[in-house]
Structure P
Amino acid sequence: MTKPQWQKQKNSMQNVSLTLVQTFFMVAQAGSYSAAARSLNMSYQSAANHVRRMEQLIGEQLVKSDQGGKSITLTTRGQHLYKLLQPEIEPMLARLGIILDKERPIVRIGLPQAVFFYLLPEILAAFHAIHPDVDILAYERDTSLADLLKEGSLDVCVSERYFGDAGVPQHLICSSSLALVYPRTWGLPPAPADIAQWARHRPFITYEPGQMLRNLALDFLRLDGQEPRILIATSGSSSVKRCVEEGLGFALIPSWCVDARDVNLVALDLAESLPTVPIYFGEASFLNANPYVQTLCRLCGEMISARLKCGQSSRPAPPTSLS
């Protein structure tokens with residue numbers, strides 16, 4: 001393709017509208033013009049005209065259909081374009097529907113309950129100082145965040161999980177250590193090398209099966225092939241910590257969950273004994289240039305990192321003698 005031809009095609013592509021893209025996507029997905037037209041509440045001829053216009057702008061045929069045929073087939077270019085659009089168009093349309101319903105900008109964020117409780121309020125205050133007219137909808141989730149982003153129910157997420165999904169880009173914003181926490185009335189903390197023996201006959205509070213923090217803790221506490229006795233398993237760090245505060249047992253939780261206000265707990269940082277726990281910011285791929293998403297990502301990186309550094313120096317000191 002010569003430069004003038006390439007430039008002409010580039011200029012034509014700038015005229016592609018969301019309506020044309022959506023119509024082509026629905027035709028490709030449904031396998032017929034008539035089914036797509038019914039879904040889009042338009043005539044058969046309008047659906048066909050939209051696809052023809054899309055082909056003119058791209059400069060290649062996308063759809064083949066026999067005269068009077070009820071179904072269509074995609075050309076090689078049409079198949080390629082459909083696969084490219086598939087992870088983008090449905091969450092994009094879902095997001096647009098929410099915005100139109102609320103008639104103002106919105107960012108939907110998903111994150112574990114403890115991340116919201118301990119880390120997000122200050123970030124939201126800073127965000128609204130910059131973007132006062134943008135609504136934030138927060139969904140407290142953990143294991144389903146990647147699926148919610150891909151289906152269009154969320155725009156961004158903050159998570160300790162790495163999804164490994166090209167459709168959900170994630171950025172490492174910081175890492176935190178785990179801490180052994182237990183009631184202060186239990187006395188002096190064990191040396192890190194002795195924690196597994198110390199824990200052997202003590203009740204353990206942890207996370208639900210399948211969660212990364214539970215797996216890290218069980219591997220660390222396993223002694224002679226035996227795991228500690230799990231008294232309670234719950235969904236998030238704040239719930240685990242609350243059980244420890246009530247004296248029900250000990251736990252391994254992110255160090256940012258404990259600070260100087262927790263005078264009834266002992267917290268022993270395990271940064272030298274366990275891998276650090278990453279915290280990722282992720283977004284739907286079509287939103288990576290959205291200014292609200294960029295602001296939220298920047299604030300999460302700056303303020304969570306600052307919160308973790310501050311927490312290192314503000315945790316309650318271990319007891320110096322047995323109670």
Structure Q
Amino acid sequence: MNNNIKGLILIIVGMLFIITQDVLIKYTIHDASLMQILVFRGGVGLLLLCIYLIYSKQPIFFGTSHPYIAIFRASTFFFGFTLFFISLSEISLAEATSLFFVSPFFITIYSYFILNIKIGLNRIFSIFVGFSGTILIIKPEFNEINIYMLFPIIAASTYALSMTLAKKSAKNDNLFQQTSHIYIGAFIGGSVISILIHNLDFNLSIFSILSNSWILDEFKVIGLILFISTTGSIGIFCLIAAYRVGSPLVNSITEYVHLIFAIIIGIIIFNEVPDLNSFIGIFLIMGSGIYVVFRENKREQLVVSQTTLRT
């Protein structure tokens with residue numbers, strides 16, 4: 001079995017774990033504490049990461065050569081995905097997932113400003129098409145807009161920023177260090193917000209879901225939260241492994257299986273059937289996203305070819 005096939009399988013398996021996490025969070029978010037879930041996921045993720053490093057006989061070191069970047073990455077990642085999970089309480093799984101998949105377009109924009117990567121007309125056009133798809137899904141009206149529809153887009157933006165900054169600091173911080181910073185950020189961020197909410201009069205309606213109390217005396221709930229934490233952590237590990245062994249082009253396109261899973265599961269479990277505009281928007285986001293991946297791969301191959309010719 002070649003490495004690309006291994007990467008493809010790891011992506012599919014990873015997405016199955018992650019969509020399982022998303023479904024269970026959507027199913028329990030009105031009863032359980034989202035902050036408890038995120039804190040537990042951060043702790044479980046760190047534990048599994050340590051076990052993997054010990055098993056592979058690698059040193060356990062979670063420090064960083066870029067402390068400010070690491071703190072900012074962890075904070076924005078935690079903030080974005082908190083909003084994404086809040087959105088699951090009010091909009092369909094397919095809508096939230098498809099809106100999140102505008103992240104490649106944000107990565108393109110951030111790459112221009114942070115990594116000094118030039119953007120051509122084709123990339124600008126693909127960004128325009130992708131965001132046109134988000135408008136079809138959101139269906140904004142002049143007098144009101146569903147604020148929860150914006151949360152996955154903000155999550156996509158913060159995720160893209162985190163990944164771009166990871167690329168910028170990759171020479172000095174390895175993959176496991178960068179992953180641990182995300183888990184530590186979730187553990188600390190969830191703990192701090194839980195303490196603040198517990199001690200403050202918190203009644204902002206759009207974030208009221210965060211005021212749910214931690215449940216520590218019901219073994220079934222704790223078991224479910226640990227299961228959610230484990231599935232999410234394993235999913236992330238599968239994605240990390242996929243990008244270590246397989247082609248980024250194959251992996252990036254295969255990630256859209258997550259959106260397909262979200263549509264199917266949303267229909268079967270939550271009876272959430274996207275309307276025609278949403279289906280068209282999903283198609284535009286997927287199509288333009290795949291186009292961005294192909295264009296990026298073609299550009300990188302051209303750079304490699306030109307470098308080889310010069311040498």
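Suppose you compute helix-only ellipticity at 222 nm (-39500 (n - 2.57) for each DSSP H run of 4 or more, over all residues; to 500) for every structure in P, Q: which one lands on -26000?
Working: P: -14500; Q: -26000.
Among P, Q, the structure yielding -26000 for helix-only ellipticity at 222 nm (-39500 (n - 2.57) for each DSSP H run of 4 or more, over all residues; to 500) is Q.
To test your reading of the models, identify which of P, Q gives 53, 21, 17 for semi-axes √(5λ) of the Cα gyration tensor in Å when calculated. Don't skip to the answer; put the middle values down first.
Details: P: 53, 21, 17; Q: 30, 26, 19.
Derived from P, not from the others.
Starting from the value 16.9: which structure in P, Q was mean projected area of the Cα convex hull in nm², for residues 50-209 alone calculated from? Can you show the working numbers first?
Details: P: 16.9; Q: 12.4.
Derived from P, not from the others.
For relative contact order in percent (Cα under 8 Å, 6 or more apart), the calculated result is 42, so let me know which of P, Q that is. Spell out each step's value before the answer.
Numbers: P: 19; Q: 42.
Corresponding structure: Q.
Taken together, the values in this text are just the output of simple stated rules run on the coordinates, not laboratory data. What you are looking at is a predicted structure, and each value in this text was computed from that prediction instead of being measured.
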